[in-house]
Structure 1
Amino acid sequence: MDILILGGAGQVGTELQALSWPEGVRVHAPDRQNLDITDEAAVAAALDARAYAAVINTAAYTAVDKAETEVAAAWRLNALAPALLAAETKRRAIPLVHVSTDYVFDGSGEGFYAPDAPVNPQSVYGASKAAGEMAVRSGNPRHAIVRTAWVVSPHRGNFVKTMLRLANERDRLTVVDDQHGCPTSAAYLAGALAAIALRLAGDEAAPTGTFHCVNDGATTWCDFARAIVAGAARRGGRSVAVEGIPTAAYPTPAKRPANSRLSTQSLSDAFGLAPRPWEAALDDILDRLIGPVRSN
């Protein structure tokens, strides 16, 4: 069984390639130099190269603030590419697993967003990802759109690595404390995507549609930063103060959702996937980045 992974150089793509896949499963993750997923002919040729059992698309334009001015680039990768992938995978009867984002919501709701909650993106990035979702839904009926949020890992740039760097450089950190969400380990997300792809590949009656995948529990960016700093301190790092500030004190070109909490109930019901607490997932990442907790 061959699985095609797109966006293999990113946080989730890296973890997908590192998974222990079942015996007989081969994963292929061409880089962007070898496969331009906005090029229809290139996508068709790649899918014709092997009899792929499933395609997992983690590729995206994720520079949220730059997207406000680089509109065409964001829409090309986040909307056009999924449309091409959906059309070409449908033509070959290949199921498509596509990663999306909490930014499709406006963040004004209370509690945890269900997958069928109305979308209302407030940024170019969010709008382009919402358009990509629509393209996948209309283009290939055998799809799973998997929304996630606040993805972190030992790889590439992300919130955990930024907080660790800043804690080594400063004696006090200021972090937004009025945006709520669910931290998500790229390793956990990768495992869920693999399970969904394998189920779709092996079962014509497998569930399809839109799902949410985040680690269990919710927090604010400020409390997440406090947990990161405290976890690093337990491993020998510096302990620094983390002060909460309102979003208004940290303006950005793109509007962030105040509420990014996502309900994973439908994912659990459909695929039997139970998310780990985000605190445990964070400990795993800190173990990989710094080392185990030091004994007194």
Structure 2
Amino acid sequence: MRILSLSWSFLLLFALSTLTFADDAKLKALIIDGQNNHGVWPKTTQMMKSYLEGSGKFTVDVATTGKNSTEGFAPEFKNYDVVVSNYNGKRWPKATDEAFVEYVRNGGGFVVVHAANNSFGDWDEYNRIIGLGGWGGRNAKSGPYVYFGKDEELVRDTSEGNGGHHGRQHPFQVIVRDADHPITHGMPKSWMHTQDELYDQLRGPAENMKVLATAYADPATGGSGRHEPMIMTIDYGKGRIFHTPMGHGDYSMECVGFISTLLRGTEWAATGKVTQAIPDDFPEPNAEAKRPYKAENN
């Protein structure tokens, strides 16, 4: 009986050590939330957490500010390979701001999702990190509008005007502009994203930024009439930033195109590489593809 007991103990210890090793081999991600002008943020955080963990590539923690305060908010950014922002609210404490900038500058990955680019309009370094932003007092002093013009060239427009606008929500086609980047490599040239806010008139420093994909903000739905950035990367110091204005609602995040882009973009921000394949159910040029989210899968 004692030999049997020792054998079971050994097997249990071996199983636990194997699980620990497997988790240690995964990328460590941190999602930041707690304040957002989008009331669905608690659910969208859990959706992104579920997607990242479900890929088998990440372990995920969540750092949440107070409802109306950021006092005491001090995540240990340095403990993570990548930070994902689902945050749009009050400014963080000064020490947290400084720790975040140091983290990205020294090689930390950062992911900007939808309204996270509305945050901190008066914070110069944050604007350099995200490349482009909307609302938050942004104007011509924040940097140029960036979009693709009629001749398919990237335009940096220094016209006067506020930053940030969108028309009515609707499904829209995403056009890949750089098929050689690891995030977009293997994607169809165009694919249909499900109902979402199509951000336009974003502006900012746009330094060391690549626009990987755009979408046409159709005047018929209240848009700018321009091809606006939908998938971007920014280099800041040694850090890599993946930025997508997509992801307004929980229904928007059910799009297989959004899910795949988030997973690939987050892995790239963390490592500079993408090992995840384009899934078989990826959207087609004129057909949406969705994966209904079920909270119990969390």
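None of the figures in this text is laboratory data; all of them are computed from the coordinates on show. Source: prediction; values computed, not measured. Cβ atoms are built from the backbone, for glycine too; each structure is taken alone.
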| field | Structure (1, 2) behind the derived value 1.8 of distance in nm of label points 7 Å out along Cα→Cβ at positions 161 and 281 | value | 1
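Check the numbers for mean count of other Cβ atoms within 10 Å over residues 73-80 across 1, 2 and tell me which is largest.
1
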| field | Which entry (1, 2) yields the derived value 0.80 for FRET efficiency 1/(1 + (r/R0)^6) of positions 41 and 233 (r between Cβ atoms, R0 = 30 Å, to 0.05) | value | 2
| said: Looking just at distance in nm of label points 7 Å out along Cα→Cβ at positions 81 and 177, which of the labels 1, 2 belongs to the structure with the highest value? | reply: 1
| task | Assuming 13.4 is Kirkwood radius over Cα pairs in Å, for residues 25-104 alone as calculated from a single structure, say which of 1, 2 it is. | result | 1
| Thinking only about mean count of other Cβ atoms within 10 Å over residues 89-96, which of 1, 2 has the largest value? | 1
| task | Assign the value -8000, calculated as helix-only ellipticity at 222 nm (-39500 (n - 2.57) for each DSSP H run of 4 or more, over all residues; to 500), to the correct structure from 1, 2. | result | 2
| query | For relative contact order in percent (Cα under 8 Å, 6 or more apart), which of 1, 2 scores largest? | reply | 1
